[in-house]
Structure 1
Amino acid sequence: MASPLPSSPSAVSVLDLAPVVPVVVLQEAADAVPLARALVAGGLPAIEVTLRTPAGLGAIRAIAAEVAGAVAGAGTVITPRQVTECVAAGARFLVSPGWTDALLAAMQASGVPFLPGVSTTSEVVALLERGVREMKFFPAQAAGGTAYLKSLAGPLPQARFCPTGGIGPANAPEYLALPNVGCVGGTWMVPQDAIAAKDWTRIERLARQAAALES
């Protein structure tokens, strides 16, 4: 299990928090705390709560305030305003599906680690030019999967990735074996039917299986 971020989170890589980062979509903020406790108990302390639903910001706030050992992050961050709101709510890392200069500037100024999303070589080079070396590769499977990332490792070895999109327990080890992949993101350990049923035991079991993929 990765250790929680220290008091200066900007010094820590998001990619080194855990081998798998759960990508959480919540309909009810009230589910955030028991869900996060199950994930932490299963060995996945870094939790990306997406802003795809109105419950996202409240869920981040609740996890940050109430779940010991959890490192709550914000996903689907697409505006500078969301950067500000998420950090104020307690987000300790930020993840975006893509990036613009304005969004990147806001994330760089936030003081917390961040992963801007890329899916092409040109986007990777543009971020490297701006001093960013760690990125989200999204949508991973649709954008070329492990073969694409292997191709990037030769000319751009300084770039490191968290692939997300189309990744599950069957193909996650193939990604984690790549030298330019620090972790993967996925939803398979937080299925919507388990969340709806409040089956936190099942989620803890799935999290423990995901955490073991690194070994």
Structure 2
Amino acid sequence: MTSSVLDLAPVVPVVVLEDDADAVPLARALVAGGLPAIEVTLRTVAALDAIKAIAAEVPDAVVGAGTVISVRNVSDTVAAGARFLVSPGWTDTLLDAMKASGVPFLPGVSTTSEVVALLERGVTEMKFFPAEAAGGTAYLKALSSPLPQARFCPTGGISLASAPSYLALPNVGCVGGSWMVPADAVADKDWARVERLASEAAALRG
């Protein structure tokens, strides 16, 4: 695997799973559609088992953990098989744990000061969250001149329609989104629809 989460695919699906039994067929549909990097968020009790299942049964998937907000989250998800970590924000304690985990990670930022603080700590790749609410493409474009060494995965409110404008920015490596895993498709186990939506997302390029 590349050491950079940002270079795996143009779009990283952000997945919320209520039932870990859906994890493997969902992951297979996303991979078949061309999206190998899958962020399973720690928003449900099924998340850890879902990560374990995907890691064990879908070898072409690169499964990661999202909504990582504690040292315990880091250790639990890496033990479950997570190959990258994504946080909505960061603290020194959380950053130290993610650095020590041995897997790539994207700490979340939404302000210039947070970006500078991460650069000071040697981190150049980060999640920009919540992207639309925090200023969207205009904000990221403004950051690119003074802070060209920072690269981002914007997540939060991004859609198939808005993703290309983010991907066109020089400091954006990929975007995160959930539009290719709509809740009704997961509930209906409509994996063909998920694969089709993933294919559309995988075709996006800046």
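All of the numbers you see were taken from the coordinates with simple rules; none came from a lab. These figures come from a predicted structure and were not determined experimentally. Cβ atoms are built from the backbone, for glycine too; each structure is taken alone.
Here are a few things to note about the model shown:
- Label whose coordinates, when distance in nm of label points 7 Å out along Cα→Cβ at positions 110 and 134 is calculated, return 0.8 (choices 1, 2): 2
- With mean count of other Cβ atoms within 10 Å over residues 86-93 derived as 17.8, matching label from 1, 2: 2
- Comparing distance in nm of label points 7 Å out along Cα→Cβ at positions 38 and 78 across structures 1, 2, the highest figure is found for 1.
- Comparison of 1, 2 by distance in nm of label points 7 Å out along Cα→Cβ at positions 46 and 126 - largest value held by: 2
- Structure with the greatest value (metric FRET efficiency 1/(1 + (r/R0)^6) of positions 30 and 150 (r between Cβ atoms, R0 = 25 Å, to 0.05), set 1, 2): 2
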